Structure 1
Amino acid sequence: MLQSIRIEPPPARWPGLIESQPPAEVLGAPVAHWRELTRRELLGRSFARIIATGHQAGFWHPGILAKYLAMDAAAEAMQADAAIELVVDQDVNDLRALRVPALDGQGVLAEQSMPWTYWPERELQSPTGNLPPILAEPGAWELEEGHLFAGTGIYMACRVMGRALLLHRNAASRAEQFALAAAMLREVRYANRRVASVGAEVHDPLGERRYLLPASLLTTTSLWRELLARMRADPRAMWESYNRAVAQSPGAGMLPLEHRPTGGREVPCWLITPDRQRHRAFEHDLQRPDARLLPRALLMTGMVRLALADLFIHGRSGAEYDLVTEHWFARWLGCDLAPRAMATATVTLDFDREPVEARDLARAKWLVHHLPYNLDRFLDDDAALRERTKLIQEIEALPRGSAERRERFDALRQKQRRLMESHPALVESAQTNLRLTERRMRERDLLNDRTWAFPLHPFDAMVELREKIRAAFDVG
C-alpha cells in the first residue's frame with residue numbers, strides 16, 4: 001500500500017539545478033576537463049548531461065526504488081544524455097539471504113530470513129564486488145520449521161527473485177549479479193550490460209542511455225589517481241578538512257577519521273587485503289604500491305558529483321550525509337559539487353489483518369493476574385459464586401487482625417486454589433492468550449514496515465508508485 005512519496009526539491013526545479021552550475025577549477029584544471037576525461041574513461045564517451053543515482057546491490061525496498069524511478073522520470077523529462085546507476089560494490093552488505101514476512105505456527109506474523117544458498121561466514125567482510133556470483137539453490141529457499149510464507153504471493157515472489165539470480169549467475173561479481181537481477185524485475189535495460197529476459201522483450205525508453213557502473217571502477221580514473229596524490233602530498237589537510245566537515249553536520253551521523261600512533265591518519269578509503277577482506281585505510285597505506293584502495297562513501301559520492309553526474313539523486317539518509325561531502329570538498333579542494341536531489345517513498349505490505357491495540361494487551365495481562373483470585377466469577381457455577389460471596393461478607397464483618405478473619409481469608413484462598421486445580425485449562429488459556437497477544441503486538445512493527453524488498457509487493461503497487469512519480473515530473 002502506497003503511503004507517501006517525497007521528492008525534494010519539487011521536480012519542476014530540477015532543470016534549474018543543472019543549469020545553475022558555474023564554471024570552476026579543481027586540482028589544477030577546469031571542472032569541465034575532469035568531467036570530460038572521467039566520462040570518457042568510464043563510459044567510453046563524454047555525455048553532455050548525466051543524471052545518476054546509486055545504492056548497494058540487492059533487492060531494495062520501495063523507498064530506495066523510488067530514487068531510481070525518479071531518475072528515470074527526470075532523465076526522460078529533462079532529456080538527459082545518460083542515466084547512471086551506481087552499484088556500491090565496495091560495501092559488505094550481506095546478500096546470503098532475503099528477509100521475508102512469514103506466519104508462525106499460531107498464525108502470528110513474523111520475520112524470517114530465507115537463504116539463497118550457504119556461504120562461509122568469512123565472506124561477510126568481503127566487498128560484494130570482490131565475491132563471485134552465488135549459485136542460488138531452489139532447495140534452500142525455505143523458512144524455519146513451523147513457519148509459512150505470509151501468502152502465496154510472497155512465496156511466488158521469492159521464487160521469481162531466485163530465478164532472476166540464477167539467470168545472472170555468470171555476472172562479473174555478486175554485486176553485479178544482484179544489480180542485474182533487480183533490473184530484470186524492474187523491467188529495465190542497460191547500454192553496457194545484458195539483462196536476462198523471460199518471455200517478451202522489455203521495452204525500456206532509457207535502455208540505450210542507461211549505464212550500470214560499479215563504484216569500484218572509479219579507481220580506474222585519472223581523477224582517482226590525482227586525489228590519492230593530493231592525499232599523499234598533504235594527508236593532514238585532507239584529514240582536518242574531513243573532520244571539520246563532519247563536525248559541521250553532527251546530525252548526518254558520520255564519524256570523524258582517526259589518528260593512530262601507528263599508521264598515522266585515517267583516510268576515507270577501504271583497504272582490500274589479499275584475502276578479499278575490507279579494512280579501514282590509513283596514511284601509511286597510501287605509500288604502499290601494492291595497496292588496493294577503494295573509496296568510502298563520502299569520497300565516492302564526491303567523485304561522482306564532481307566529475308560524473310550533473311545531478312545526483314539520493315534517498316533519505318544519503319541526502320543527509322552528503323552535506324558532509326559538500327563541506328569537505330569545499331574545504332579540501334575549494335570546489336562545489338554537482339547539485340543533488342532526493343526521492344523516497346513509504347510503501348507497506350497489506351497482510352489483511354488488524355493490529356492488536358494496547359488495550360487488548362492490557363486486558364490480557366489483567367486477566368492473567370485477576371483469574372487466580374476470581375476464578376469462580378468465570379465459571380457457570382452459581383453455588384461456587386454464592387459460597388465465595390458468603391466468605392467475603394464474613395471476612396468484611398470480622399475485626400481486622402483477628403484470628404477469625406485470618407481463618408476465613410485462608411478458607412477463601414484454599415477455595416480458589418482448589419478451583420484452579422480443578423480448572424487448569426481455564427488458567428492456561430488466559431496465559432496462552434497473553435503470550436499470543438504479546439506476539440501479536442509485535443506484529444505492529446511488521447505491519448507498518450516499509451523495508452520489505454520491492455519484489456515482495458504486488459506488481460500493481462509498484463506500477464502505482466512508478467506512475468505517480470512520473471506524474472510528478474509531468475511525464476506521460
Structure 2
Amino acid sequence: MAEIELKLRGTPVRLKAALARLQKGAVKGSAFTKNLHAVYFDTAKDDLHAKGLSLRVREEGDCFVQTLKQTPAGGEALTRGEWSDRVAAAAPELLNTHSGRKLRQVWKDIRLLPRFRTVIARSGFVLSPTPGTEIEIVRDEGEIRVLGRDDGRAAVSEIEIELKKGPLSAVYRLALEIVAKTQVQIEPCGKSDRGYALLSPGAATVSVKAEAPRAKAGDTLAEVLRAAARRHFAQFLANMAGARRQDPASIHQMRVSMRRLRSALYGARNLLPETEYESVRLKLKYLLQCLGPARDWEALTERMSELMSEPEDEEDIEDVQSAAGVWKSRALVRAVDALASRKTTMAVLEVMRWFEDLPASRHGRKLKIRARDAAGDILSELFGRVRRRSRHFERQSVGDRHRLRIAGKNLRYNIELYGGLYPKRKAGKFLALLKPVLDDLGHLNDVGRARDLLGELAKRSPRKAAAEAVVTRLEARAAAAEKRAGKHLADLRNAKPFW
C-alpha cells in the first residue's frame with residue numbers, strides 16, 4: 001500500500017494555532033491525542049537506508065506496530081510505499097509478517113540493530129473538505145535521539161497532511177490554507193531521514209538527479225503533464241534539504257526540475273487558456289529566478305577552475321576566483337532565504353495544485369486528447385522554433401543565442417517526455433544530434449554570464465584588470481565552442497523528425 005502525505009514544519013506555537021483554526025471543521029469524533037515511541041532498525045552499515053528503506057517498531061498504546069517504508073514510490077513527491085503489522089514486542093519480526101517478508105525481498109540479511117528512536121506527542125483529527133475526500137492532519141512535537149549518544153538529538157515540530165481518500169489536489173489546497181495564515185515551510189525529510197542525518201552528521205551532501213518522465217501509450221495529454229509535475233516535484237523536494245545546507249549541486253538540480261516542468265507546460269501552451277498558462281509560467285519563472293544567481297556564480301567558478309590547468313596568470317585567476325567565491329556564498333544565502341519565504345512555498349504549492357487538477361479541470365478539456373495524437377504537433381512546433389532561431393547563428397547577439405538555447409532545451413525536454421511513444425532508436429538518434437548543440441550553447445551562455453558577473457565584480461573590487469583578463473581567456477575558449485555549435489546546428493537543422 002502507499003502513504004500519501006505532505007509535511008510542513010514550523011514553531012510549536014504556530015503549528016498549534018494552525019491546527020486550532022482547522023479543527024473547527026473536523027469530522028465529529030475524529031480528534032485524538034497519543035504518545036508515540038518508536039525505534040528505527042538497520043544494519044551496522046545502514047544498508048536499508050542506502051536502498052531507500054526504513055524499518056521501525058512503534059509502541060502505540062498497549063501494542064507494537066512494525067512499519068516498513070520505501071521512498072519515493074514511482075517517482076511521486078508525496079507517495080511512499082508503506083507496509084505495517086502488529087508485532088509482539090519492541091523488536092523486528094521479519095519471518096511471519098507482511099512488512100518483514102517485503103523487506104526480505106530486497107535485503108536477505110536480517111541482522112538488524114537499533115539505530116535511533118523518536119519520542120513524539122501527536123494530536124490530530126480528520127477533515128472532509130468535500131464529499132468523498134478525507135484528510136488526516138496531525139501535529140507532531142518531540143525529538144529524534146541517536147541511541148548511545150548524548151549529542152545526537154534533533155527537535156521535531158511539524159504538521160503531516162495525509163490523504164486518506166480523494167484527489168491529491170486536496171492536500172495542496174489544505175497546505176495553501178495553512179501557509180497563507182501561518183509561517184511554515186515544506187519539510188522534505190521524514191523522521192527517518194533526519195535520524196540517519198544525525199548518525200552521520202559530517203556526511204557529504206549528495207544531490208539527487210531524476211529520470212525524465214516518459215509518456216505512456218494511452219495516456220491523455222493532461223495525465224502526461226500531471227505525471228511530469230509529480231516527478232519533477234519529487235526531484236525538487238529531494239534536493240531541498242541539500243539546498244538548505246547551501247549545496248550548489250542541490251540548488252542546480254532544483255532548477256533543473258522546474259526548468260523541465262516549465263518546458264512541459266510550454267509545449268502544451270496552445271491548448272491552454274492564456275491566463276491559466278501565464279499564471280503558472282510566472283510562478284515557475286519566479287522559482288527559477290530565486291535560485292538562478294547562486295547557479296550563475298557556481299558556473300563561473302567552475303569555468304575559472306578549468307583555466308587553472310593553464311600556466312599563465314594563475315595568480316590572477318586565483319584572486320578573481322576567491323572574490324567570486326565570496327559572491328557565490330552570498331548568492332547561496334539569498335537562495336536559501338528565498339526557499340524559506342512564504343511566497344516561494346505558496347508558489348510551489350499553487351503550481352502543484354494546478355497540475356493535479358488538470359485532468360478534471362474545465363480548462364483541461366482540450367488536454368484530454370491522447371498524448372500520442374498531440375505529441376507530433378508539439379514536437380514539430382518546437383523543432384520549427386529551433387530551426388528559425390538558429391538562422392545566421394554566426395551573426396547572432398548574446399540575447400539571440402540565449403533564446404536559441406532555451407528553444408533547444410524546450411525541444412530536448414519534450415522529446416524526453418514524449419519519446420516513449422516512438423521507437424527508442426529513432427528518438428535516441430535525434431537526441432544525439434541535439435545534445436551537442438545544447439552543450440556548445442551552454443558553454444557560450446556561461447561565458448556570457450561570466451562577462452556580466454565579472455563586470456559586476458570588477459566594479460566592487462580592486463581586481464578589475466584581473467577580472468578583464470579572465471573574461472578574455474574565457475572568450476578565447478568560447479571561440480572553439482562557437483565554431484563547433486555552427487557545425488552541430490547545421491546537422492540538427494537537416495535532421496529528419498522521428499515523430
Structure 3
Amino acid sequence: MSRICLVLTGESLLENAKFIKNSIDCIDMVELRADYLLPEERASVSGFTKTAGLPVLLTANPLSQGGLFEGGEDEREAFLLGAVEGAAAGGKPFAFVDVNAGSKMDSLEAAAAAAGTRIVRSFHDFNGTPENLAQKMRSFIKRSDEIAKAAVRPKNLDDVALLIEEARNFNECEKVFISMGRQGICTRILAEQIGSAWTFACAQTPNGVLASAAGQISPEELCSFYRFRSINKDTAVYGILGWPLEASSSPEIFNGAFSHTNRNAVYIAFPSENADAFMRLAEVINLQGAAVTVPHKKAVISGLAQASEGVKNIGACNTIVRNEDGWRGYNTDAKGFSDSLLEWMGRKDLRGVKTVLIGAGGAANAAAFELSRLGAGVLIVNRTLETAQKLADAYVFKSASLKERDVSLKIAQYSDLIINTTSVGMEPRIENDPLEMYQFNGSEKVMDVIYKPAQTRFLRRAAKAGCLTLNGRDMLERQAHLQYLRYFNEPYPFPLKS
C-alpha cells in the first residue's frame with residue numbers, strides 16, 4: 001500500500017518535530033528538506049532520525065531542482081555525506097537519501113550502501129512530461145533497491161495522463177511518480193493505483209499548508225477527506241471537470257457520501273482548460289463519472305456515446321457517466337435550478353414573471369430551458385450580443401448586450417426576477433459584479449447560481465437595496481443529488497442541507 005510522506009520544510013529541527021507530532025496519526029514517513037533549514041540547524045540533521053520516530057528521507061535540493069540549497073554540487077554532497085555517516089554512527093541511519101538523477105556522488109552512494117540507506121533517484125521536469133520518462137528513469141537507476149522518483153510540472157491534463165502511463169510502464173524498482181500543481185493532484189491521491197511507493201504531503205498550520213511543491217495537500221486531507229488508506233486498485237474514481245475550478249464543493253458532497261456509505265470510490269477535482277484532454281485522462285484512470293462545469297458543458301457533448309433528451313433539448317451537459325458503450329451524458333442543472341427557484345419563490349410556475357437571465361453559457365442554457373417551460377417572460381443579457389441572441393431565439397426570448405448604453409432600462413422592464421448564471425463574482429475574484437451598471441430598487445427577487453462566496457457582491461448589493469436573494473448552494477445540492485442517482489441508481493444518502 002502506498003504510504004504518506006510528510007514533507008518537512010521548517011527552518012528548525014524543533015519546528016519540524018512539531019509538524020510530525022501534529023500529523024503522527026496520518027503519516028508513515030517524513031522527508032526532511034534540509035535545504036529549508038537555517039544554516040546553523042543543518043549541522044544537527046544527523047540526530048533527527050532519532051527525534052522523528054519514523055523513517056526519514058533526507059533531501060537537500062539545489063536551486064536548479066526547485067530547492068533552496070545554494071552551494072555547489074561538491075558542497076551539497078559533502079553535507080549529505082556527513083549527515084548520512086553521522087546518523088549511521090549514531091545508530092539510527094536515514095531510511096533514504098535523495099540523489100538527483102544525473103548527479104555523480106560516488107562517496108555519498110557508497111556511504112549510503114554501507115549504512116543501509118536507500119537511494120532515491122529524483123528527476124524533475126518543470127516543462128511537462130517527457131514522452132520517454134519511463135526509459136529516462138531506467139537510465140538513472142543503478143541498483144534494484146533504489147527508488148525512482150519523477151516529479152513533473154504538467155502543462156495540461158495530457159501531461160498528467162502521460163505521466164500515469166509512463167509510471168505504469170516502469171517496473172524496474174520501487175517508484176514515486178508525481179504531477180505537480182493543481183492539475184496533478186490526482187496523481188497524489190491515486191498513488192496506489194499509479195503504483196507509487198508513497199505520496200508527498202505538506203504540513204498544515206493555522207496559516208495554511210507549507211507546500212514545498214505546488215499541489216501538495218495535508219496528510220489530514222488525504223486521510224479524512226479522500227480516504228487515502230482505503231484507495232486500492234478497485235476504487236472507482238469520479239470527479240468534476242471545469243476551469244479554473246477554484247471553488248467547487250462537489251468533492252465535499254460526494255466524498256462525504258462515499259465515506260458515509262462505505263463505498264469504494266473517491267471524488268477528485270480535475271481543473272482543465274481543455275475538455276478533450278480531460279476525456280483522454282478519464283480513459284487512462286478509468287474514470288466512472290464526472291460533473292461538468294464552466295466552461296465545458298457544451299464541449300463535452302461531442303464525446304458522448306449517448307445524450308439524454310435533456311442534453312439534446314438544452315444543448316448543455318453537466319453530468320457524464322461511463323457505461324459499456326462509452327459516455328452517457330445528462331443535464332441535472334435544469335431540474336436542480338427550477339426546483340430550487342420554485343421552492344424559494346413559493347410558486348408552481350413562473351407565468352407572468354418578467355425575468356432577466358444573465359449569461360449565455362451552459363448554466364444559462366439549462367436555466368433558459370426551465371424558464372421557458374415554466375412560462376416566464378425572459379430578457380437574456382450577455383457581454384456578447386450574438387451569443388445572447390442565439391439562446392434567446394431558441395425560446396422566443398428577448399436579448400441585449402451588457403455593453404449597451406441603455407441596457408439598465410431594458411433590464412428594469414424585466415426585473416421581477418434577476419438570475420446570474422455566469423461565474424462573475426466567484427471566488428477568488430469576489431469583487432466582480434455581472435450587473436454593476438444596474439441599480440436595484442428593492443422590489444426584485446435576485447438569484448445567483450454562485451455559492452462561493454455565499455453572498456457575492458451582486459447579491460450583497462441586491463440585499464442592501466431590500467431585495468430577496470438566493471445563492472446557488474441549494475441548486476448545487478439538488479443537482480448533485482440527481483447526479484448521485486445517475487451514478488449509482490440509488491438516492492443520495494443525506495437530505496438537503498440548504
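FYI, it's all coordinate maths here, none of it is from the lab. Keep in mind the model is a prediction, meaning the values are calculated, not measured. Cβ atoms are built from the backbone, for glycine too; each structure is taken alone.
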Given a computed value of 101, 61, 46 for Cα extents along the principal axes in Å, which structure among 1, 2, 3 does it belong to?
-> 1
Highest-scoring structure on relative contact order in percent (Cα under 8 Å, 6 or more apart) (candidates 1, 2, 3) is 1
Comparing mean count of other Cβ atoms within 10 Å over residues 127-134 across structures 1, 2, 3, the largest value goes to 1
If helix-only ellipticity at 222 nm (-39500 (n - 2.57) for each DSSP H run of 4 or more, over all residues; to 500) comes out at -13500 when worked out from the coordinates, which of 1, 2, 3 was used?
-> 1
Of the structures labelled 1, 2, 3, which one yields 1, 7, 11, 13, 16, 19, 17, 10, 5, 1, 0, 0 when P(r) over Cα pairs in 5 Å bins from 0, in percent, for residues 95-262 alone is computed from its coordinates?
-> 2
